[in-house]
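Please treat every number below as a calculation from the coordinates, not as lab data. Not measured: the values here are computed from a predicted model. Cβ atoms are built from the backbone, for glycine too; each structure is taken alone.
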Structure 1
Amino acid sequence: MSEIILTMFDEQNPCWTAELLKLAGEDASGLDELVSSGSLELSDGIYSLTERGKTDFERTRDELFLEGMPGTKPSDPIRSVKRTKLRLLLDNAHLQRWGIKVYHPGRDLIFYPDLKEEELLSFKNGAPEWSYTDSFLYRKINEEFKPALIEGRKTDLVTPERLRSWCADNSMEPGRLNIDLLYLCHYDFMQYRDFGGHPNDRMKVINTDRFLFIFPEHETEKNLAAVAKFHLWLNTLRRMMIPGYVDRDTQEQDSVSWLIFTTEREDEAAAMAEELGKFGEKLVENANPCEIWAVSMEALENVKEKRELIWELLPDIAHPAQRTII
């Protein structure tokens, strides 16, 4: 029976500790046996699949008629464990009964254009200036692709073929914003079953609220660089990928996008929101509507009463650095 636990070590959750498995409601008593049998390796308290373990995973998965692929030990197992813990804590803290909760740990979000860090922002009188707006490629994107209003949106407004051709013709390379946990909240999903999808919506972000959790760096400038990439990701969606579908869903309700810096301790989250908050509306300049927040794992762990909705959870325990400008 201990081999069943191997199916927890999938692509999205390749690393576990005994404590994390208990948090997930699993029996961790067979871990040492799986290490002895050669299915798992143990390093600094973190378990991951061996090559034999991957084979055992696939066999057990098929026997139990499950889905998923075996996970490979990443270059940063500690960060992987932290991402899994964040997902578990967030999931345990709210029900979202009338929606679907979709989690993507360690996901790269594609945006255009790819810029060096020094091209993203600069400082003037202690405040950030978004240097990406001076980029020739950024301006070229904004000239070629226009945002769409609800009445003008269509799923073929920007076709994948046009996008590929234009990027190739203009030597436009994608940049990447690495998110530690992307949470897509499909609210009232039964109301949106008739929407056939969008060819450019690979991540299925249409008809969702999007919460981008990222573990912060020590330097404010690096965290602001992540904010700049968040701006560029939203600009890419609004103009190049799914114009007209980013901020309003197919039922003409608001869809939100939050970037949430996620710390270990509550005092760190409060301090981070205060530090970023001093820049005020600059944080969402060029990207409004969107929001910048900070939350702590400690606050999530201390949730005693499971909330019904994500909107009853995050506004209560997280700290806003900048809200949407209305």
Structure 2
Amino acid sequence: MLRAFALAVFLALAFAQEIAVLTHGSFSLDKNLMAQFERETGLRLRFLKGGDAGETLNRAILTKGAPIADVIYGFDNTFLSRALEADILLPYRSPEIRNLKATLLLDPSFRALPVDYGWVSLNHDRAYFKDRPLPKAPADLTRPEYARLLVVQNPATSSPGLSFLMATVARFGEDGYLDFWARLRDGGVRVAKGWSEAYYTHFTLYKGDRPLVVSYTTSPAAEVYYSEGKYQEPPTGNLFPELAFFQVEFVGILKGTKNLEGAKRVVDWLLSKPVQENIPTEMWMYPARRDAALPPVFRFAPEPLGSVRLDPRAMAQNRERWIEEWTKVVLQGQSPEAVRRGRR
């Protein structure tokens, strides 16, 4: 009897319909939630990690004719227009839409539905600045005594790096952002390839030599959460909400899926209350659902007031140019004036 039951379970799993989900490299959810979904639906989840938000979307676009997944999750508002213009997504009005925050519904065609949101922000090491003055305004960062304390990420290879670049465009304007970056360059800012290198190699909290780092507004809360009681208060803090860049991450069903109904169930699941309430301490983003409760540790992650945003269309139209101009100024040492002349 038991053998027959075990065989039946094995066969059910073996022949379960597989749903492939293409995600960014930071995707993480409680395995118990995944197992419960598989039990309740008879579907088997397979996650394909595609790098950062931009790399993940690129994989979906490059395989448009023969999609490698049924669902894509993790492309953000800096890439939203590109995803829609590439015409790789199917519209889906999930029944969970009614529970989402209306301000996050950025795609009226419902091809991209918001799963979570957050802010890329400057973090500082509280211990380092205990007896030293913090910069008082964003412009202070360009002073040599602060620029040489800052590590940022390359916007060509890093999602938070790109978001911070966008924040400087929004804050200082099309012309002013280049001057800001030129002064940072001359002051000694360090450029890392990605977030992990910047945070875990160069940030002073992890024995690096840079007490200012581009990270997330939730990073201080994460430090408390993972400290296993070592920290009762965050060892880091956020700086300058006016340089915090608003980020929304989306999910969509890829055109060409061979299991449309299964893909819809995955989208509904990602927007369900249990998954939404798991997101904060797994991916350190805020849930898109209005009724999702935040964990107590998120008292250390207040939403910043006065953060900056850019129109998705403006980002789509200018993203590559802004990255190219940043590269010329910061990495190649060209003057902002020369780069601006090159636009004509």
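Before moving on, here are some points about what is shown:
- Which of 1, 2 yields 2.7 [distance in nm of label points 7 Å out along Cα→Cβ at positions 75 and 219, calculated]: 2
- Identity of the structure behind 17 (criterion: relative contact order in percent (Cα under 8 Å, 6 or more apart), calculated), options 1, 2: 1
- Looking at mean count of other Cβ atoms within 10 Å over residues 83-90 for structures 1, 2, the greatest value goes to 1.
- FRET efficiency 1/(1 + (r/R0)^6) of positions 59 and 147 (r between Cβ atoms, R0 = 35 Å, to 0.05) derived as 0.10 - corresponding label from 1, 2: 1
- Highest-scoring label, criterion being FRET efficiency 1/(1 + (r/R0)^6) of positions 259 and 291 (r between Cβ atoms, R0 = 30 Å, to 0.05), among 1, 2: 1
- Ranked by FRET efficiency 1/(1 + (r/R0)^6) of positions 99 and 155 (r between Cβ atoms, R0 = 35 Å, to 0.05), structures 1, 2 are led by 1, which has the greatest value.
- Origin of the value 2.5, where distance in nm of label points 7 Å out along Cα→Cβ at positions 43 and 195 was derived from one of 1, 2: 2
- For distance in nm of label points 7 Å out along Cα→Cβ at positions 131 and 211 computed as 3.4, the structure of 1, 2 it came from: 1
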